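Values in this text are rule-based calculations from the coordinates and carry no lab data. Predicted model, so just to flag it, every value in this text is computed and none were measured. Cβ atoms are built from the backbone, for glycine too; each structure is taken alone.
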Structure 1
Amino acid sequence: MSIKQIINPKQKDLGEFSVRRVLPYMNQRMVGPWIFFDHMGPAEFEPGSGVNVRPHPHINLATVTYLFEGEILHRDSLGNQLSIHPGDINLMVAGRGITHSERETDEVRSSQHNVHGLQLWHALPEADEETDPAFYHYPSAELPYLVHEGVPVRVMMGSAYGVTSPVKTFAETLYAEAHMQPGDKLELPVAEELAIYVASGSVFIAGEEILQFSMAVLEGDTPVTADTESRIAIIGGEKMPPRFIEWNFVSSRKERIEQAKQDWRDGKFPKVVGDEEEFIPLPE
């Protein structure tokens, strides 16, 4: 395996906290169906502050939220209201259009707390872009856990290491995580496109060190070796045709994004149930 590219994320301010935005990148817009990759935290909040992302829209994609630490309250325009906890997977299918917010319960915000996790966007195949919006929640206990070559691995989406996740997919998709100790070596699953993100620690691939908060886009087949205690995310899947991405919208058709922008300006997206008063305006 060789390293095609190493991506160092940019900081993106979300108001009360910032995230590390890895994808999309200048000359690496996607890895398999994954078109967006944010690393949230680790962030520590004082009482009265925390995650507070007002209602906003999406089209033609699916969001995937996974926490290492903390709790986020999801609400959407379908009427779903549910807190995501560490190890769970929240899969929100935007399809032809959905609105959601990401906040915290009053109980969580009332005390000092931490949030740490990943959020990814999955571009839907063209045949599924305008599917009905939907929301799926998978508790931690439902996601396959195994020890491979002495390394604890969880398979969140797709198939790897002889197990298959129950999480719904629309294309050939891979999303897994591994918690490695110094000197651990792990063969990576096979995928048409593949990358690893080092959420903590550092690893070596083909003799090159990949530092914390970096993503290595890979070609070929070789193991990852941990230099220190490390947590890595493994993402990939089938190569997909290029997508347009603007603000919170992803589509194979630029005109569809323009329509979504106008629909948001005109108030045509459905409101988040239980969170109807606020919204994020379309950036001009």
Structure 2
Amino acid sequence: MHYQGNIFRPPSEANSILLQVTTGCSHNKCTFCGMYKEERFSIKDDKTIMADIDFAAANYRGLKRLFLCDGDALIIPQKRLVLILEQIRKKLPWLTRVGIYANSKSIKMKGEEQLKQLYDLGLTIAYMGLESGDDVTLKSINKGATSQQMTDMGKKIRAAGMKLSITVLLGIAGTTRSHIHAKETGKVLSAIDPEFVGALSLMLTPNTPLSDDFDRGNFILLGAEEMLEELFIMFSATELSDGLFHANHASNYLPIQAELPKDKEKTLQLIKQALAGKIHLKPEHMRGL
């Protein structure tokens, strides 16, 4: 496989074929993210992509899922993306799922029928980084979209038939808007009603604008108990008709995995117990990105 630079994928794609069709991220301006800071965004040439599809067909017959890397592959022009998905279906017919990262900009660039066409060709799950439902926080981290735009684009993906996995960031609002961020994020998650929510706890990445703000004293990082308080408020405000809410990433102090609405009260009680000191939290040295 012809990989360039660092390759990133969602935790749930750990056992997937990783097909890199773009490099970097088309936005690449979020203040907290250092994943693609040294990478220039580009779409890889068709010859290389097709060669990698052939390689995957010959060597990865035991894997049932494929993920299109990198940061925002959905931004690929429709004709080229259709060609890629057609070749994947032709050469790897045993796959049960193809996934992709998507942001509000790339979703907006696709018409409803175009998204449905991609779904029909096997693109059945999209991953979107919401981070926060609070407009002040979204602006401060330079996310490039408002909460309403995020909501509209999330609904658009779901209307096309794709499953949607949304990532949110505990602690991203700092101490000043922590509870507002938590409550507003829960509202946006409820409005979109995705199949999956993944809550990560902020860990500062060196040489990012947010890390620099922390060093200058302009951003205060939440402690473990404050992160849990934020999680409690966010989870309380989140209503999903049939979804999974995970906070079991390596960055989190308290791993939770809840099926909503069934596990709502049980999970809230679990967080309360942790806040009361009755459950041990993950020690700082064991947390990771």
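When helix-only ellipticity at 222 nm (-39500 (n - 2.57) for each DSSP H run of 4 or more, over all residues; to 500) is calculated, the result is -1500; to which of the structures 1, 2 does this value belong? Corresponding structure: 1. When relative contact order in percent (Cα under 8 Å, 6 or more apart) is calculated, the result is 14; to which of the structures 1, 2 does this value belong? Label of the source structure: 2.
If distance in nm of label points 7 Å out along Cα→Cβ at positions 108 and 132 computes to 2.9, which of 1, 2 did it come from? Only structure 1 yields this read-out. Taking FRET efficiency 1/(1 + (r/R0)^6) of positions 148 and 276 (r between Cβ atoms, R0 = 30 Å, to 0.05) as the criterion, the largest value within structures 1, 2 is that of 2.
Taking distance in nm of label points 7 Å out along Cα→Cβ at positions 236 and 268 as the criterion, the top-ranked structure out of 1, 2 is 1, with the highest value. Which of 1, 2 yields 2.8 for distance in nm of label points 7 Å out along Cα→Cβ at positions 172 and 244, as computed? Value 2.8 for distance in nm of label points 7 Å out along Cα→Cβ at positions 172 and 244 corresponds to 1 out of 1, 2. If FRET efficiency 1/(1 + (r/R0)^6) of positions 36 and 116 (r between Cβ atoms, R0 = 35 Å, to 0.05) computes to 0.75, which of 1, 2 did it come from? Clearly, the read-out refers to 2. Given a value of 4.1 for distance in nm of label points 7 Å out along Cα→Cβ at positions 124 and 140, point me to the structure among 1, 2 it was derived from. Answer by label: 2.
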